[in-house]
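Below are structures written as structure tokens.
Every number here is computed from the coordinates shown, using simple stated rules; none is lab data. The model shown is predicted, which means the values in this text are computed figures rather than measured ones. Cβ atoms are built from the backbone, for glycine too; each structure is taken alone.
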Structure I
Amino acid sequence: MMKKLFFSILFAAMLVAKTPQSATEIMAKEVRHELVMLPYYNVFDNLAYRVDGARVKLFGQVTRPSLKSDAESAVRRIEGVAGVDSYIEVLRLSPDDDRIRTAVYRAIYLRGPLQRFRLNAVLPIHIIVRNGNITLEGIVANEGD
């Protein structure tokens, strides 16, 4: 009797765990995958998106104009995407901003307690520098970080 009850509970748990995802959730995962797989996407770029039905809105900042067009093209190729609205900003070329990017990268990922994040395949903190102003985008493990 106990064995039957155990297997019944196990089967019910497996059914709950395998609930199908909505089309929006599936598309959102595909969009994320396509964006992080872009060859020139790096820690100095920030790409975000929102799926509205069959349309995808892209947001963020990139350091290369080609990355903007690559992101738009990659998302357009996803099955089920009816259209892409791009609000991606291409940051202007600036040696001063490049110097700041490098210094901030070193401060975050090469020194101190946050250097453990450097081991991630996709770095969780993105460094956006626009006209000398620094914005950090992303996630960390806890409030202390």
Structure II
Amino acid sequence: MISKPKQCSGCGESKIIWKNHKGEKFCKNCWYKKIPVKFPKQKIPLKSRSDKRVILDQLYSVSRQQFLVKNPFCHARLEGCTINTTDVHHKAGRNKNYLDVLTWLSVCRTCHQWIELHPIEAKEMGLSTPRLQKDDIDCD
């Protein structure tokens, strides 16, 4: 259905009415001239890492280097092992044990990939430990 042209309150010409605002009728051009266009505020991008995480990563980097110097050979010694250590495997996960050297295992890249791809076998071999789930924690 096509609207009939009516007199615009802004320009006074007979045009199709775009907006009826408080009894005044405006064509599209006059309405956008009357109401200033609000441009959205520029969004500030979120940090990729928090300040706390940056500090933890710096501490981890230093500890990791020292750990790899002290443990230059792969401890997993799985099939296809390259003997020289390149990675640190977090046996109990990285969340709460990120800086806990007692849960680290020095491994080569080949062994580390195998451990990550075969978690059940890795746990059976002692290369990983089960992560605690929320249901496993006793809060008594």
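Quick look at the numbers
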{"quantity": "Relative contact order in percent (Cα under 8 Å, 6 or more apart) derived as 19 - corresponding label from I, II", "calculated": "I"}
{"quantity": "With helix-only ellipticity at 222 nm (-39500 (n - 2.57) for each DSSP H run of 4 or more, over all residues; to 500) derived as -9000, matching label from I, II", "calculated": "II"}
{"quantity": "Structure from which 2, 8, 12, 11, 9, 7, 5, 4, 3, 3, 3, 3, 5, 7, 8, 6, 3, 1 was derived, P(r) over Cα pairs in 5 Å bins from 0, in percent, options I, II", "calculated": "II"}
{"quantity": "Distance in nm of label points 7 Å out along Cα→Cβ at positions 33 and 89 derived as 7.4 - corresponding label from I, II", "calculated": "II"}
{"quantity": "Structure responsible for 2.2, with distance in nm of label points 7 Å out along Cα→Cβ at positions 41 and 65 calculated and labels I, II on offer", "calculated": "I"}
